[in-house]
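Once you scroll down, you'll see the structures, which are given as structure tokens.
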Structure I
Amino acid sequence: MNSIIRKIQKEDNLALATMIRQVFIEHNAPQEGTVYSDPTTDHLFELFQEENSILWVLEMDGKAVGCCGLFPTQGLPENCVELVKFYISKEARGKGFGLELMNKTIDSAIEMGFKSVYIESLPEYAKAVNMYLQAGFKQLNQALGNSGHTACNLWFLKEI
């Protein structure tokens, strides 16, 4: 099994949108007010052309099976960026790829000069939430910024 982590390509749009929505279905997570129903999910390559953004893609045997990125969400504190679109397909989970993707993304935030990273999540993603806490993210009492993902009810921040 060959795996690489690379930047998003336009050809990844359909595979990533499909994979992300499948993760929501698998975990019985809310679809409204989340990335599931966000129209930008179908156009990730275009979305991540924004300055101070990046989307890393996990590719296994030529197939996009995971992603994790940074986006300068409006309304975040100065020098803070949001860690976004962090999803791993079922076949790629439990192999350490999630941690590898998250660490690469946080390294990118440091390289871009950010001082903190913000994440929004859901209780349905308990394993991911546990990974955030183990990585030094601190839980917040309210959302930061204006992601538009109103169903997300868990928020975390990490100083980097």
Structure II
Amino acid sequence: MLNIEDGDSAYGARLVTDESYECGQLIHHITQYRVTNQPTYQTIQIGRRHHIEDLGILAYLNHSCEPNTIVDTTALTVTAARDIAPGEELNFFYPSTEWKMDQPFICQCGAHHCLRLVAGAKYLSVDILSRYFLNEHVREMLASSSSIRIAATARFK
């Protein structure tokens, strides 16, 4: 079962599990949502121009640079990225779904390789992004953006 807790997280309310999960195990199937073209700080991007909102309890799934879950926007699932113990806060890597965040923020996750500023995949290097699971739309946008950068650089050589 997933529970919302207030105040213990750097981000305020947080989503905590009272169950253990093994790496790869399904935690939640996303069935409750509404599709929108307008991103907000509470939406999850599911395509180049599509986002989902009204996510219920998943609205409390915070960011971490060392995430313990994966949000798969094709399967609409949340799975364990590693073994998770009861009492842990559930979190995911926001740039795995977000190309350009509606409201960038200073990360306070405390991870050794913390990004510090979370603004979306658009603003991260391929080296950093290669450490994480990335959704298909983010990979496509990254490939498109990289080819534009390569073509622009080639013109100036």
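Each reported figure results from applying straightforward, stated rules to the coordinates on display, with no laboratory input. This one's a predicted model, so the numbers in the text were calculated from it and none came from an experiment. Cβ atoms are built from the backbone, for glycine too; each structure is taken alone.
Tell me which structure, out of I, II, gives 1.1 once distance in nm of label points 7 Å out along Cα→Cβ at positions 63 and 119 is calculated. Don't jump to the answer; show the numbers that get you there.
On the way: I: 2.5; II: 1.1.
It must be structure II, since only it matches.
State the single structure among I, II that was used to calculate semi-axes √(5λ) of the Cα gyration tensor in Å, giving 28, 17, 15.
It was calculated from structure II.
Out of I, II, which one gives 21.2 for mean count of other Cβ atoms within 10 Å over residues 95-102 as computed from the coordinates?
The read-out was computed on structure II.
One of I, II was used to calculate helix-only ellipticity at 222 nm (-39500 (n - 2.57) for each DSSP H run of 4 or more, over all residues; to 500), giving -8000; which?
I
To test your reading of the models, identify which of I, II gives 37, 28, 21 for Cα extents along the principal axes in Å, for residues 15-102 alone when calculated.
On the way: I: 37, 28, 21; II: 36, 25, 19.
The value was obtained from structure I.
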